[in-house]
Structure P
Amino acid sequence: MRLSLICFTGAGAKLGARLLKELKLSGHECRGYVLEKFLNPFHETNGLEPLKSSLQEWTGNQFETREGLIFIGAAGIAVRAIAPWVKDKRTDPAVVVIDDSGRFSISLLSGHLGGANGLAEETAKLTGGIAVITTATDIHGRFAVDNFAKEQGLWISDMKTAKAVSADVLAGEPVGFFSDFPAAGSVPEGFTQKESCKRNVWITVKRYPENHDFLKLFLPEGGEVLRLVPRIVILGIGCKKGTEKERIEAAVEEALSRWNIEPESAAAVATIDIKKEEAGLLSYVREHGLSFQTYPAERLLQAEGEFSPSSFVKEITGVDNVCERAAVSLVEDLGGGRLMMRKQAGGGVTVAAAVRDWKVKL
């Protein structure tokens, strides 16, 4: 994790210097800070830096750039420092508070999705202290849907419903569990695959259940569905030279909507190598946080399957189809998969989608 820790006392600085060293040895990218009046040559030698700004400003900067914050001091200091910056449990960093003697490591914010529970346990082992975990599912040893999603790399469609699912599990209410993908392991305690329930978890790359889906057929009136979406869809994109990012974005959104594919399932974009410096395409990839892979025409021609041919595209690029072949080529390189959306064309942009072979681990 990309971590920052901050100390507020002399004893805290001593502990912080030790933790900084240990966390780096454990593979974390970590920076340490201390109030300037407590900084001494020993601390500087061990990597601590003086706090040059206000605590509020420092905390805001860390929320934007770091995955975890460790406050070595009173919990109240941490609470007041983070209060203006807390936004969404899906994006907030982990926050852990450790007293300056190292007796307690408290998971304060983003225990599951942000990883604060794990960080509290890790730092407690390093200090010889006790990890303080207060999330109900952990205390009672029950399945936590947000923790499961984090471990599996799944996007959570609705945090309010996720909270309600966890509440049902804790209350002993049955929750439906469905997956469009093979599952390795047993369904968690408190979940059922035999019926749709008041609340249901659905692992899918779809935006909504279709009429033929079991979940839709037997969903009770008022029933809720929490989608957990794996990022395993590869977008194959072709476009005319000079196509703007906005046009590419609109074409992708329209195509995915038409085929009932959740945009958050996209992991990468693949195309032909002559588009490797296409400004609009590169801008689209960066803005959406997608990986980008290009292939020469010779490699695209090796892709297995039936594709929608275009004599015009072949004349320009040397291959009869760019988007479908590019998407399939990348899933082949990633271990296998299938074409799930054939070429969709409009506005000088072609879009296809392939889905990787994938299993959910229970």
Structure Q
Amino acid sequence: MFAFLGRLEFIRQLVTVRMSETTAALFKEIVPAHRTPHSKVTVVGVGQVGMACAVSIMQKNIVSELCLVDVVADKLKGEMMDLQHGVPFMNPCIIRASVDYEITKGSKLCVVTAGVRQREGESRLSLVQRNVEIFKGIIPKLVANSPDAMLLIVSNPVDVLTYVAWKISGLPPHRVFGSGTNLDSARFRFLLSEKLGIAATSCHGWIIGEHGDSSVPVWSGVNVAGVALRDVKPDIGKSADSDKWQEEVHKGVVSAAYEIIKLKGYTSWAIGMSTAAIASIALRNTRSVCALSVNVKGLHGINQDVYLSLPVVLGENGITHIVKQNLNETEIKQLQKSAAQLYEVQCGIKGL
């Protein structure tokens, strides 16, 4: 690994010397160029999810520099080169990679995808302890090099690991958030659109709570063009629903990741696109609303430091507001149950 880094440094110095001679002949310098990146994003972990995030972020044209970090030097170098060779087809972007976290210095957003992969049929919550130790080797290094950065956690189980990242980092909670149910909400809207026969972008609905088995569909708020589906079908999402919306839509959301893992071995593209959308909101400071895993203490009767997903307003300084949804009694109870399950897992974490 270190030999690989040494060769890279030698080549870099050699190219610098040659380029200085060439550029001196080609250009007349007016003032020295600034090398500080305008919008720098780091992605930790170059597995399927990490690279899907990296490619999706590049395609959004939101970064001036993209840094990749991983512990496997050869794969890291290969992924870096592969992306670099695609840059001429996109807006200019510097792609860098290293096993050393110093390369991440000055990042505005750090996306963490590293961790052990979810096994077929394995609950996200059963992953937590295996990933805690990995986070202990990642989060402090990111914060040391980019103390003003936002941390976006994607690794599963995302809610608990976002809590872990917050505890390890020492950062304020508004700058540590997880990808949460942003993808679940997208799956929800897609499945709604399939049943209604319209575009997913015309279906409005939210999945809140855990990114996983205890997620909560907010049926009371599902609407098309402002028309609440509960107004036209009062039993939607309930056991008496003859159209089986709960069974075919929400259960489809919950089982989606397990089904994809069974079919192809992992999920990647949708979470990559979701992550890029979140990154775009943050870096462009559009103050859009998305469902992210955040600290919800004091909301909906939850009194513990628990991270789970609610609709939030995201900007360049992190989470600025949490939307106060008008949940019905059933939804509040389901959310509190989801919070209780996550809190139980948090209490069982060793070494924090």
When relative contact order in percent (Cα under 8 Å, 6 or more apart) is calculated for structures P, Q, the one with the largest value is Q
Where is distance in nm of label points 7 Å out along Cα→Cβ at positions 243 and 283 largest, in which of P, Q?
Q
Can you say which of P, Q returns 13.5 when mean count of other Cβ atoms within 10 Å over residues 227-234 is computed?
Q
One of P, Q was used to calculate helix-only ellipticity at 222 nm (-39500 (n - 2.57) for each DSSP H run of 4 or more, over all residues; to 500), giving -10000; which?
P
Ranked by mean count of other Cβ atoms within 10 Å over residues 203-210, the structure on top of P, Q with the greatest value is Q
Of the structures labelled P, Q, one was used to calculate mean projected area of the Cα convex hull in nm², for residues 27-234 alone, giving 14.6. Name it.
P
P, Q: which one has semi-axes √(5λ) of the Cα gyration tensor in Å, as calculated, at 40, 22, 19?
Q
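None of the figures in this text is laboratory data; all of them are computed from the coordinates on show. Just so it is clear, the structure is predicted and the values come from calculations on it, not from any experiment. Cβ atoms are built from the backbone, for glycine too; each structure is taken alone.
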